[in-house]
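Input: structures, listed below.
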Structure I
C-alpha cells in the first residue's frame with residue numbers, strides 16, 4: 001500500500017533533482033504552505049470564501065448510537081488536519097465536535113451486552129438508555145467517553161458539544177421557532193430532492209417530541225400557536241400536552257433542519273461529510289438550501305470523504321452489525337504518528353484500506369521513508385516531492401507547537417525498521433524490555449545510537465510490533481527460538497528433519513559464521529560467509545537456509561538469515577546449534 005502516491009503530485013520540474021533543503025532552512029517552513037496538500041488547499045479555500053475573520057469555526061460530529069468506528073474517525077482527523085493548516089496561517093480556530101446524543105435509540109447494535117435490557121429503551125433519547133457495561137451514566141456517555149479518552153493519543157483536542165444538554169436547556173428555541181415559521185418553505189426544500197413517490201404527504205412539521213411521560217418519540221405534533229406553544233400527543237402512552245419552546249425539554253428539530261440550524265447557531269465555516277451525505281440531492285444539498293433560505297447563512301465550506309476498508313480482519317465495518325474496528329484497534333498496531341500518516345497522506349475523497357496483515361510492514365516502511373525525506377536523511381526526487389513529503393510528515397505528528405501549529409519533532413526520532421523490530425521482539429520471546437535492552441547494546445536501526453533506544457517512540461513501536469505479532473501477523477511470520485536441548489529431544493522422539501549433508505552444512509555455519517558473528521561488519525559480509533559454507537558442504541544456498549531455520553525455529557523459512565543471526569546473542573546461538 002503506497003500511501004504517498006494517493007496524494008496529488010505536482011508535475012516534476014525538468015532537469016536533475018535538486019538536493020533537499022535542510023529541515024531547519026527557513027525557506028522550507030514558508031514553502032511548505034505551497035505544497036499541494038489537501039489540508040492546505042482547504043484552509044486557503046475557507047479563508048477565500050469566508051473572508052479574513054477573527055475566528056474560524058470548524059465542525060464535526062456524530063450520533064453515539066454505538067461504537068465509533070474508524071470510518072467515523074476519518075471525519076474527525078480530516079477536520080483536525082484542516083484546523084492545523086489554518087493555524088499554520090496564523091488563524092484563530094475553534095474546533096467543535098458535536099455529540100448528537102439527543103437522537104433516538106433506534107435499534108440495539110449486535111456488539112452490545114445485555115441486548116434484551118437495551119431493547120426496552122428503543123425510541124428513547126440515547127442519553128436515557130442505561131450503559132450496558134455499568135461504567136457511565138448512560139449509553140451515549142459510554143461511547144462518548146471512549147472516544148474522548150483516545151483522541152488525545154492521536155493529538156486531537158476538539159471542544160465537545162453535547163446536544164442533549166443544549167436541547168433540554170432550550171438553547172435552540174429561537175432556531176426551532178424560525179423553522180416553524182418557515183415550515184412550508186422547508187417542506188418545499190425537502191421535496192425538491194425527492195421523486196413523486198417520496199414527497200411529503202399531508203400535514204408536516206419540522207419538529208418531533210419526546211413524550212414527557214414515557215420518554216419515547218412516538219408522538220404526533222398536534223399544533224402550534226404561531227408563537228412559542230407546541231402541542232403533541234403520544235401514541236405510545238396516550239399523553240397529550242402543550243409545551244413552551246422556551247422551556248420544553250423534549251422538542252427537537254428533524255436532523256435535515258437541525259444540521260443547518262446549528263451551522264447558523266455556531267457560525268460554522270467548515271464541515272466535511274461522508275460520500276453518502278454528499279450524494280446529489282443528499283442531506284448536504286438540502287442542508288445547504290435550508291441554511292441559506294431559512295437561516296440566512298451560506299453553508300460551510302465542505303468536502304466529501306470516502307469510505308475506509310479493512311484488510312486482515314474479517315467483516316465490513318458497521319456499528320449496527322457489530323463488526324467494528326475503532327481507533328483503539330488501529331492504535332494497537334500503528335503508532336499514533338503512523339495512524340495519522342494514513343489519513344494525512346491520503347486525500348479525503350479517496351477510498352483506502354487500513355491493513356492488519358503483512359501490509360502493516362509496508363505502511364511502516366512508507367512512513368519511515370517520509371520521515372527520512374523530511375529530516376533530509378534521504379534525497380527526494382525533486383523539490384515538489386520534498387515539500388509534499390515534509391508537509392505530510394508534519395501533519396502526522398501528534399505534538400504541535402505554539403498556537404497549535406505544526407512542528408517538526410524537537411529531536412530526530414530513532415528509526416528502526418518494523419520488520420526487523422518484529423524479529424528482535426520474537427528473538428526476545430516477546431519481552432519488550434529484553435528487546436529494547438538488546439537494541440541498546442547493539443543498535444542497528446536508521447539513525448541509531450544506544451541512548452536513542454530509550455526514547456518513547458521506540459517503546460511505542462515495540463508495543464505495536466508485539467501486539468501485531470501476537471494478534472494479527474500470519475502464522476508463517478511468527479517464530480520462537482528453540483530452547484537449547486529441545487532439538488535433541490525432538491530428534492530422539494522422531495526422525496531428524498535434516499539430512500546428513502544438511503547437518504554438515506549447519507555445523508560449518510555454526511563453526512565458521514556463528515562462532516565469529518561479531519567479526520562481520522554488516523549483513524552483506526555475513527551473507528557471503530553463509531553462502532561460502534553452503535558451497536563447501538555441497539548445498540544450494542536455499543538448502544542451508546532451510547537447515548538453519550529448522551535448527552533455530554523449527555520452520556522451513558524465517559527472517560533474512562544474515563540479519564537474523566547477527567541479531568541473536570552469540571552464546572545463545574551456539575547453545576541452540578550445539579544440539580545438531
Structure II
C-alpha cells in the first residue's frame with residue numbers, strides 16, 4: 001500500500017481516493033507545483049493535507065476565511081492531526097504560542113490569513129523553518145480571490161506571488177472550486193504558477209437540482225419552495241443588507257428559524273450567527289455574498305437566490321455550498337426583469353476601466369443566457385467551464401421543458417415602442433403603452449397617440465415583462481445609465497425589427513389557480529434514504545453526536561458526517577475493526593468514539 005493511501009485510510013478513514021486526488025498528492029509530495037480546480041465537496045483539502053503529513057515539516061495553508069479557520073482546525077484535531085491557525089482574532093500570547101509550536105516542530109498544518117502570512121514577523125518564522133528544512137508546502141485555498149475580475153477579489157492575494165520569489169524550493173498548490181478560463185490564467189500569472197501542473201476535475205455536481213422561476217411574488221414563491229425543506233439547513237441569498245434583514249425577520253414570522261448575515265452587522269453577531277448555522281440543525285441563513293466562501297457544513301440542503309448573482313462563476317460558487325455530502329440538494333432562484341436592468345446599470349455606472357466592464361458584461365451575458373435557456377441547465381453551466389455533458393434529467397428545464405413560441409412580432413412591437421418614445425423610458429411605461437393603458441404618465445407624454453398604443457393587448461403585464469426581459473438578456477435591448485435605465489435598441493435588434501431575422505422566446509410559466517406555479521423543493525435529508533428499521537438508530541446516533549458536539553464546542557459534522565452515521569446505522573459494526581471499515585472513521589476517531597458507538601449499536 002502506498003504511503004498516501006495508507007494515510008488516507010488510517011487518518012481520515014476513507015478507503016480510496018477520488019478522481020485525480022492521488023495524482024495531485026504524489027505530484028506535490030515530489031515537490032511539484034499545482035493548480036487544482038475541483039468542485040466543492042470534491043475533496044480539495046486532502047490534496048494538501050496528506051502531502052503536509054508525508055513531507056518533512058509543516059504545511060502552511062493560506063485562507064481568507066478567519067471565522068472558519070477554527071472549524072477547519074477542529075476537524076483536523078479530531079483525526080489526530082496537529083493543526084493550528086494564526087489570524088487577527090487571536091491575542092498576542094495565543095499567536096506567540098502557535099509560532100513557538102511552529103519553531104519546535106510541533107505542528108503538521110497551520111492555517112494563516114494572507115495579511116498575517118506576509119508580515120515580517122511571520123516571514124521570519126518561515127525563514128527559520130526553511131533554514132531547518134521544515135517547510136513542507138504552501139497551500140493557497142480559494143485561489144480565485146486573486147482575480148481582479150472574479151467575484152471574491154482580495155487585494156492581499158496578489159502579494160502571494162512573493163512566496164515563490166522568497167521560497168522557490170517549497171512546492172505550492174493553489175485550489176479553487178470555480179474558475180473559468182480567464183480566471184484560471186489570471187491565477188497562474190499572478191501567483192507565478194507558469195510551471196505548475198493544472199488539474200481540472202469535472203465541475204458537475206449531479207446531486208444538485210437547478211431551478212429558476214420567473215419572479216411573481218418572491219416571498220410566496222420562496223415559502224412554497226421551503227415547504228419541501230422543513231427542518232433542513234440552507235442559505236438564502238439577497239442582494240442588499242436591508243432585504244437580508246427583512247427576509248430573515250419574515251421567515252422567522254413564518255415559523256422558519258432564520259438568521260441574518262451581512263457586512264453591516266458587527267463582527268461578534270456575524271460570528272455568532274455563523275457558528276449557530278454551522279453547529280445547529282435546521283437553520284436557514286439569509287445573507288449577502290459576504291457569507292459562504294469556504295463553508296464546510298456538509299448537510300446544507302438548499303441554496304436559494306432571491307436576486308440574480310453577478311456571474312455564472314459566482315452562482316456556481318454560491319450554489320456549490322449545498323450538498324457537499326453528496327446527498328440530494330437544491331439550487332433555486334427567482335429571476336425577473338429588474339435583475340437584468342440593475343446588473344447592466346451597475347456595470348455601466350461603475351468606475352472600472354473599459355476592459356473590466358467588457359469582461360463583466362460578458363460574464364453577465366453568460367448568466368442571463370443560462371437563466372433564459374430552454375435546454376438543460378447543467379449542460380450550459382458545464383459548457384461555461386469548458387466541459388461537455390449530456391442532458392442531466394435533474395434540472396427544471398429537463399423535468400418540465402419550457403415551450404418556445406415565435407416571438408418575432410411581439411419583439412417588433414416592443415422595440416417599436418422603444419423607438420417611438422425616444423429610447424428613454426423603462427419597461428413599465430412601455431408595457432402600459434403596448435397594453436393600451438392611458439395612465440397619467442402615458443397621457444402626459446402624448447404616448448396614447450402612438451401607433452403602438454394598444455398594439456400589445458394580446459399579452460398581459462407578466463407576458464410583456466417576460467418579452468422585455470428576454471430581449472434584454474439576448475442583447476437586443478440595453479438599459480441606458482444616462483437615461484436612468486431607459487431602454488435603447490442595440491445593433492443586434494435591427495435585423496429582427498426589420499423582419500430580416502426571427503426570434504424564438506420562452507413561453508411564460510403556467511399559472512395554476514391564477515398564480516404562477518413554483519415547484520417546491522425536494523425533501524432530501526439523510527433519514528429519508530434509510531430503511532424504516534435503520535432510521536431510529538440513525539436518529540439516536542445524531543442525538544449522541546449533537547450532545548458530544550455541544551460538550552466539545554464544535555460543529556456536529558466535525559465529529560462525524562451524516563453520511564458516516566447513515567453507514568453506521570445500516571452496517572451496525574460490532575467491533576473496533578468493523579468501525580474502521582466505515583468511511584469517515586479513521587484510527588483516532590475509532591479509538592476516541594469507538595466504545596460509545598458500539599454501545600449505541602449493540
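Every number here is computed from the coordinates shown, using simple stated rules; none is lab data. Note that this is a predicted model, so its numbers are computed, not measured. Cβ atoms are built from the backbone, for glycine too; each structure is taken alone.
Computing percent of Cα pairs over 32 Å apart across structures I, II gives 53 for structure II. With respect to FRET efficiency 1/(1 + (r/R0)^6) of positions 234 and 370 (r between Cβ atoms, R0 = 30 Å, to 0.05), the largest value across structures I, II is given by II.
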